[in-house]
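Structures are listed in the sections that come next.
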Structure P
Amino acid sequence: MRTTSFLFFFWAVNLSVEAQPIDTVGKRAGYNTIKVEDLRNYVTVLASQEFFGREIGSEGANKAASYLTSFFRENGLRDSAKGRTGYQQPFRIIREGATEGKLEVGGQSFYSPTDIVVRHGELSSKRTLKVVFAGFGDDHDFDSLDIKGKAVLILAKESLTSYGYGTYDKLKANHCPVVFVINPYHPEKYVQVRKSSEDEQAGKRYLLENRSTIGDTTTAKITEIYLSNRAAKAIYGIDISDLLKLAEKSKAGEPSLLRKLSLGKVSVTAPKKIDSGIGYNIVGIIPGTDKASEVVAITAHYDHLGGRDSVYFPGADDNASGVSSIMEIAQAFNAAAIKGFRPHRTIAFIAFSGEESGLLGSNYLVQHNPLAGCHFVADVNLDMVGRQDSKMDNPNYLYATTDQTTNFLYTLADSLSREDTGVALNLSKGKYMFFFGSDQYSFYSAGVPSILFFRGLHADYHRPTDTPDKLNYSSMVRIVHLAYDTVWNLSCRNQIPKNLGAK
């Protein structure tokens, strides 16, 4: 019976997608303002050296925020209903710098990143700890081992940084302050981790400033430290190859061998650099008419990874492409409004900061709605819509990813892509993991129906080579047309189904 009702609901939803009358004349009033030249110009500005990668809290990000604020104002968008914010919603962040570590054992000292790399956690003051070797960290490896309050060394089975959640839970339950990790199969990969840690992006973390983070900014209670061969040998007095033999014998059913390893003590210090900063969400609206309290959001994040010295991450595809898209859509809606065609629901154009740092800006906005007396009813989010996924042969595709239970927005976007000759895209839901990785997930978690328009990853993802010249602006126009169609439809239709999958 429940299954029958569920299927009937979606049949009704699909019927409503086709049957509800939409003001297509009004939509066309702004449609032709969407142009390749505009998209290219916006991306070029956002990805320029002046904005230097737009890292949250940086001077470059603040310049990008001012640029977007001016654009919203000059293109007819109104400030938020609460007013007096100049289109900008500030939010405070805590910034953790890369951890600097020191390991002392047997009269020798080892420092990061030459011989140790601290990947997570921190020890602000020196801790002297006994070290326990736990093989590969499997359940039987811990048999008869006393690890409570001690440092534990584990061999990674596959990648340099791999051990399971079960192992982590066991370490946490025994209040182990430190876990050392080495890869016996590919010890040379330590060099890769070391090089990564030397980049300013490695080990950097941002958090929203609130009562739970002030005074305790580290949520990881276990400090993870990756060791060079030299540092590992100093702790145990034997080569990694010998540690591997013990671990493999334990895996084969002889865990008691691990207890026979003579262990000493180490002293560890791993302080973090912590400061604070401010991020800015940029919010502009076109007020609705008879359903003005209901808000359809069209969103994209403008922040990226910043840079160091003279090298910066332009972030042309990630995500100047998405931001330039909502800029064009804002211009189109304004053009329609000037001609007398206004949306029934309020449209909010939102450029987020802090997406790269953990969806910080969108989380903050959802928790602190800047639109007084209004509530969000849908979100269409654009992220990385300028480049082709290296795994896709068909150039006319688009991932339109929703949650796994609510298909209304995907059905709507798919039907619009077939109806509109200016779109000509083949939609696919793509991998569900995409849905967790961008700002629409903040809306979805708050119960707001959400969809992600996304083109996938490529070789220049999160690299200084993600530049404006590599974007396909003709394909972007088709995607912008579809996003515009979708938001216009959502702004006009009688009802918007609720998010069935939200907790």
Structure Q
Amino acid sequence: MGRLLAGMLLAAVAATQVGAQSPAAPVRLSLDEAVQRALASGEEMRTARAQVREANGQVTEAWAAALPQVTSSVVYTRQFASIFEGQQSSGTTTADSVFNDLLDFFKNTGFGSANAWNVELRASQLLWSSGKVGAALRAAKAYRRGASATADETAGDIAFRVKRAYLDAGLAARLVEISRAGLGQAREHLAQVQRYQLAGARAEYDLLRAQVDVANQEPVVVEAENGLALALLELRRLVNVPADRSLELTTPLVSPDGTLPVALLDSLGTPGRAAVTAAEAAVAVREQAVKVARADRLPVLAVASTLSHQAFPDQVTPFDTRFRRNWNAEVRLSIPIFLGLRTVGAVERAQAVLEQTRAQRDQVIEQVALDVAHARAELERARSLIAARRVTVRQARRAQHLATVRYANGMSTQLEVTDARLLAQQAETNEVRATRDYLFALAQLEHAVGRPVPVQARQVERIANVNQLEGKQP
């Protein structure tokens, strides 16, 4: 029985060690999942959400100025020396007797008592502030709208950067595949030339050319693999993938059915960029700030009431002493008469900041319009190239096949085969880059507009048709 338990314990320890040494499961992410992951755990979004909470707190603070204010306090005062100490007279006259009675009285009040306790409850309510509180509240609400819009703009920026990194990683992965395929073709051709050379059908020059071709292709593969590693590193940083987890991309550049999303520009509508909303909110904040500054010239009306209980015990603790109650109320009207031109300067400064904010808003509107126009032009350029690149790839592959057949039949040279393979590889690279540029231009348009662009799936060969890009039938 003891041996059985020992064997089970050793097996459990071994299983634990094997589990500890096994690599962590890879993180598989689609494009949408990568964006959602970055938005959920990114540092920039955490900062933006904290700014929204800060704006909510400012709205609450602005409301507080219009609500009743109730405070309480407990104050203990210790009198170490008093003018009433040592002033006792002999009491031989009536005046001396009255003076002594007054001293005894003051010793039991706040003027002469060694210990004093004051428990106070105060309530106040602002009745009229010449519109200052209302303006401050509207400014706080506008700031909250701006913070929310800024958070949306930050989310859009993060999504755009993640999409760009994801597309770059997808491009790098395809370049690795193309370079490895080119290296495999070069090695296959080298083996073919070696067989021909051993049979005496090819010269040594052809063999050397094939060997050099393989050697030249190997650095291309290494460069592509390094580019993929760097692209994945940038994407891992944006989506916060742990260092001990590998990353796998599940969204290809082109869908398995050979289609790409085509933007329906007729249904695009007007831009709804959050940056414009944030700029408008900033202008509203500054407009209310001007009203607050002007309100400092006008009166303020408030009421307050104070209820206090006081005790003057002989000892420090007040528990055996009777408390005396005091209750009063006041109505205060504060009228600013002359504040040393402080209000004039504050109003002038607030108006200047308002003008600057309006100019910045206009700049944001112009920049958004420019971004949309640039994104549409880039999308048109990428759309016009992508179908042409697909045709070029077919032609290059056909030329490579013919060159290989011609060489096998002794009708062409080794140089022609190498050139055909390199041209085909370059054509495939150009096609992949054009696909990435097209998808990037589509993401750039969505970012510029500020919302998803309506799209339809189209075959790659058909997206160059302008009518179909606009969602019309040819």
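Read-outs throughout are calculated quantities, based only on the coordinates presented, and are distinct from any laboratory measurement. None of the values given here were measured: they were computed from a predicted structure. Cβ atoms are built from the backbone, for glycine too; each structure is taken alone.
Structures P, Q were shown, and percent of Cα pairs over 19 Å apart, for residues 126-269 alone at 73 was computed from Q.
Which structure, out of P, Q, was distance in nm of label points 7 Å out along Cα→Cβ at positions 46 and 294 derived from, given a value of 4.4? Value 4.4 for distance in nm of label points 7 Å out along Cα→Cβ at positions 46 and 294 corresponds to Q out of P, Q.
Calculated for structures P, Q, distance in nm of label points 7 Å out along Cα→Cβ at positions 62 and 206 is largest in Q.
Quick check: 16.0 is what I get for mean count of other Cβ atoms within 10 Å over residues 286-293, calculated from one of P, Q. Which structure matches? Corresponding structure: P. Here Cα Rg over 2.2 N^0.38 Å is compared for structures P, Q. The highest value is that of Q.
Here FRET efficiency 1/(1 + (r/R0)^6) of positions 166 and 230 (r between Cβ atoms, R0 = 30 Å, to 0.05) was derived from just one of the structures P, Q, and that gives 0.50; the source is P. Of the structures labelled P, Q, one was used to calculate FRET efficiency 1/(1 + (r/R0)^6) of positions 70 and 358 (r between Cβ atoms, R0 = 25 Å, to 0.05), giving 0.05. Name it. Of the structures listed, the value fits Q.
A value of -23000 was derived for helix-only ellipticity at 222 nm (-39500 (n - 2.57) for each DSSP H run of 4 or more, over all residues; to 500); which structure in P, Q was it taken from? Checking each candidate, the match is Q.
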